[in-house]
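Just so you know, all these numbers are worked out from the coordinates, no wet-lab data involved. The structure presented is a predicted model; accordingly, all values stated were derived computationally and were not measured. Cβ atoms are built from the backbone, for glycine too; each structure is taken alone.
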Structure P
Amino acid sequence: MSETAQAPQGNTGDIINWPMLKVHYRTDPEAIAALLPPGITVGSEPNVNLTVYNFPVPDVPEYGVVTTVNADFNGIAGEYTLGYGIDQESAIFISQEMNGQPKYPAIIDFHRIGPMVRARCTHQGYTFLEFEGMSDGPVDPMEEFVQNEWWIKSSRAVSIGGPATGYDFPPHVVHVASKYGTAWQESVSGQLVLRDSPWDPLSTKLPMREQLSAYLWWPIFLDRTVTLSDPLDPEAFLPFADTISGSRWPGENGAPPRG
């Protein structure tokens, strides 16, 4: 990192320069495989990727936490998104309907004071994720890269008083290709803690075997496309159609699984 480089600056109180907290950890490949619908496969590294952020969407603060796992589709390496927990209700339903983006309501506490960094994510009264650490200072920024993200768009057939069978719109993969640069990056020494929650079962369905990295990241948004990709087998997908809230965590009729 050049001694003359400067951290991002802005107007006092302007959230546009808030960093994202990125934490990556290794889990079991079979744990990831159990969450992926047929047609999407576990990536070369069985990693879980967490991003805690505060960013204007479109022009008001949105606190959020994104959970993805490394996964491939059609021979392309990427990340399958299990959920976007956000505190802005207005963005949840339109994102699901239009693009299949798995957003759901959550309470996010994310801030830094000097080098100290804290994050706490809560859903339905359960705090499922906590992180506390200290910035180690700037590191050399990553090279420009393209991130491929997989969402699922589908709509089951209208059914009242009977079993839901078939689809009004069968499941398709939505391919999100984003190109990023890095304006600034700081390594963070800290510990990720996953807590039991029936609504966000990270600790049980994606247990942490090793924390790989944690850092603050100021992205440069270079490009983004969101396109409808290939369909998935509709019958094979049916067990994955029931999810918790608006996420892709498996559930029953929008709630945590019973038992």
Structure Q
Amino acid sequence: MNQIDLNGQCAIVTGGAQGIGLSIAKRILDSGGRVSLWDQDKQALNEAETALGSPDTLHQCMVELTDWDSVESAETATRECFGHVDILVNNAGIAGPTGPSWTYSLEDWRRVVDVDLNGVYYCLRAVIPSMLEQNYGRVVNVASIAGKEGNPNAAAYSAAKAGVIALTKSVAKETADKNISVNCITPAAARTRIFEQVSQDHIDYMLSKIPRGRFVYVEEIAAMVSWLVSEENSFTTGGVFDLSGGRATY
């Protein structure tokens, strides 16, 4: 594993108690950083804290990302614990059920967009002001290849992730005159618990679209994120970094 220098850096990782978020948190800790795990699952947070085994460099917050007050309180608690926040990884997300867009329930549509897009915005809104004040910050938003190409039977997820890409570019332009980088990644599917939310037919479809012939490993995602949140990433902002195994056409 290449060593990225994140010594002294303090990070928030949403959805950090499992899957991609947990792998990103581990990579940041291994690189010398400190991490606040944000998740809505208290049991998963406790299990992640035990698994990571870094009590001096780890913090946890139960957060409901669709609730602005909850996000604002978590940001305050994290800064009180660490003193500052240098890194934000907006990773938390849900897939929602699969099915044709015209049969999708309005409740499911609203929930997917609320978690996958509004939740990202709330976290940015909470964290960016302190980054502006300290003239330093690194943000990575986890979008999806679905946000570029639009997966059939996943209209809400695809639309929300497309929104994350556009939101990334907007905030990057707004902060480009500071030492702040705001980028996003567009991974293909990783075999995590999110697969429990979708049908086997949809899983098979996603795999069939990946020229590599396999799903992305969470460690591969964490490796890319670790560089994007480092000081070495001093020029690139508003970028969309592909992790699709050759699927992306642009």
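Can you spot which of P, Q the value 64, 36, 36 was calculated from, given it is Cα extents along the principal axes in Å?
Of the structures listed, the value fits P.
If helix-only ellipticity at 222 nm (-39500 (n - 2.57) for each DSSP H run of 4 or more, over all residues; to 500) computes to -13500, which of P, Q did it come from?
Computed on structure Q.
Quick check for you: by volume of the Cα convex hull per residue in Å³, for residues 11-58 alone, which of P, Q is greatest?
P
Of the structures labelled P, Q, which one yields 2.5 when distance in nm of label points 7 Å out along Cα→Cβ at positions 19 and 195 is computed from its coordinates?
Of the structures listed, the value fits P.
Give the label, chosen from P, Q, of the structure having the highest value of mean count of other Cβ atoms within 10 Å over residues 83-90.
Structure Q gives the largest value of mean count of other Cβ atoms within 10 Å over residues 83-90 among P, Q.
Upon calculation of Cα extents along the principal axes in Å, for residues 115-226 alone from the atomic coordinates, which of the structures P, Q produces 58, 36, 23?
Matching structure: P.
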